[in-house]
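Novice: Given below, in the form of structure tokens, are the structures.
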Structure 1
Amino acid sequence: MAEMNPHGSAGDAWRYAVLGNPIAHSRSPFIHEAFARQCGLPIRYERVLSPLDGFEATLRAFAAEGGRGVNVTVPFKFQALGLAARRSARALLAGAANILKLDEADGWLADNTDGVGLVRDIEQGAGFALAGRRVLLLGAGGAAAGALGPLIAAGAARVVLANRTRPNAESIAAAHAAWADRYRVTLAVSGFDDAGEGFDIVVNATSSSLAGAAVPVSARVLAPGALALDMMYGAAAEPFLRWARAAGATARDGLGMLVEQAAEAFLVFRGVMPQAAPVLAALREQLAAEAAASAPAARA
């Protein structure tokens, strides 16, 4: 096969996918295809449903069929890290990976762009500076693990990692202890019932939204004027967003984070940083149109 330049030519359509379970809801194909058009780098991007006990086999099959990289979503982010021959510093810090890039000579590279995407969306999208803020991060899964390091590096005064099962949160916090010391950030662990009160920013990284469960913490965790962000979007995020608005907080879904982390992933995949803002606007328009189309028709 002829050698390709790092960015490909107009005739190259490199193959990528998002792997997870569930996966049908994912907007990653729309986002990455929009980035590709913007940058003039054609790609093929698809959703791949992986069996819960078959992530490695699914990944190998995708690579054998010409796949060059994958975005990894729930519940495989911890497992993805262990399958890579090379791991970025931010993936090692998180102990989880949300992207895997295949190099024919060196194998898989694991990276994590979740936290970078979250911080960009909080500071640029929502307009909330993180420096000096008190942050509550709910959950101890792969998404929370990826978010913690960048939240600390952004200069939050205090970050509390809350989870229903404390040992999981304690393990993630222990891996970030030196990082927190480096940035002089107070890092603590709690359950949902004793998370504390008056946080400036609350980020929901639990699976409660996907499962349709109630918000796992009391509204007391929200300070006046707080930002409450759910990493989910669409219908899955609505219960959390309603809860936040009812408590007087600024409610934000995870769509901005999704696009920002995808932009960083596109940079890793293709070596070009796309513009996130126009893609986010187009995606919000698409979701609004879909919601309007699915709403019951008004009776005459």
Structure 2
Amino acid sequence: MHPILFEIPGIGFPLRTFGVLLGAGFLVGAWLFSVLIARFSKSPERDVEAYGALPTWVLVGIILGARLLYVVVEIARGSAVGQEFLAEPWRVIAVWQGGLVMYGGFAGALIGGVWCARRNQLRPLHAMDVGVVAGFVGQAIGRWGCLMVGDDYGSRVPERWQFLPFPLTIRVPDPLPPESLFGDENIGQLLWATQPMMSFKALIVAAVAYRVLRRRRYEGQAAWAGITTYAVLRFAVEFFRGDEVRGVWFGGALSTSQLISLAAFALGSAMLLKNRSRRDGEPLS
């Protein structure tokens, strides 16, 4: 609920809470990635160094993928935001104003990570398994940045559920702090706290993927389990969202993320089913 953490004295440059928490999430995720690489490696020192560049490429993929999908969806919907992108293309790079789609970021992270792994002759599927665990822990932190800036907010809570406390519901401040994205129409309203919901969802995905990673029968199993779990939870959380800027289709019946969730669930389930009898090695413990 505080979009601007503080302004740097002397120059008045605003340090945005969203960027700080996003950066913190990346740093924690990158650190956890190196810890897990060492944990599940026969040559920890060599592998930690070998996989060291991968988080940077994942970050590049996240930013590019998340922003690109947001821009494409808004232009495809013919929304006012999409028209602004067409009229003023420079706005495409203004990520500090909000407008990132998680699925685009996830796809970008996979592309960037796999490209880096192949380029350095690493094991892409192993990197995916570890990256899903570390990445979703980092996302759990970054999602609190969405809460601070007012992005990805929920719909209004029906009267019969208004007794539920935070972090299930949240009261929008009156007045709104400067540059908040909650919108004037939500001032003073009780909304579903979808940002904390998505943070907890990310932790659940990380926990599921980690559990599979410890007992995996083949490389890639933890990643597919994490993707499938995320698809189910994201589809459910979307029903509580209230920001139409995320993209809604078929008269508001489904959001962009729900459509992608259906595809992600189908892909993850198909890969788990296809490889159900596969054995690459002994379970890790």
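No value in this document is a laboratory result; all are computed from the given coordinates. Here the structure is a predicted model, which means the values were calculated and not measured. Cβ atoms are built from the backbone, for glycine too; each structure is taken alone.
Novice: Once distance in nm of label points 7 Å out along Cα→Cβ at positions 188 and 260 is calculated for every structure in 1, 2, which label goes with the largest value?
Specialist: For this comparison of distance in nm of label points 7 Å out along Cα→Cβ at positions 188 and 260, the top structure is 2.
Novice: When you work out relative contact order in percent (Cα under 8 Å, 6 or more apart) for each of the structures 1, 2, which one comes out largest?
Specialist: Largest one: structure 2.
Novice: Given a value of -11500 for helix-only ellipticity at 222 nm (-39500 (n - 2.57) for each DSSP H run of 4 or more, over all residues; to 500), calculated from one of 1, 2, which structure does it belong to?
Specialist: Values: 1: -11500; 2: -19500.
Label of the originating structure: 1.
Novice: Oh, and also: For structures 1, 2, which has the highest computed value of distance in nm of label points 7 Å out along Cα→Cβ at positions 116 and 140?
Specialist: 1
Novice: Another question about this same structure. Taking distance in nm of label points 7 Å out along Cα→Cβ at positions 252 and 276 as the quantity of interest, name the structure among 1, 2 where it is greatest.
Specialist: Checked 1, 2; max of distance in nm of label points 7 Å out along Cα→Cβ at positions 252 and 276 sits with 2.
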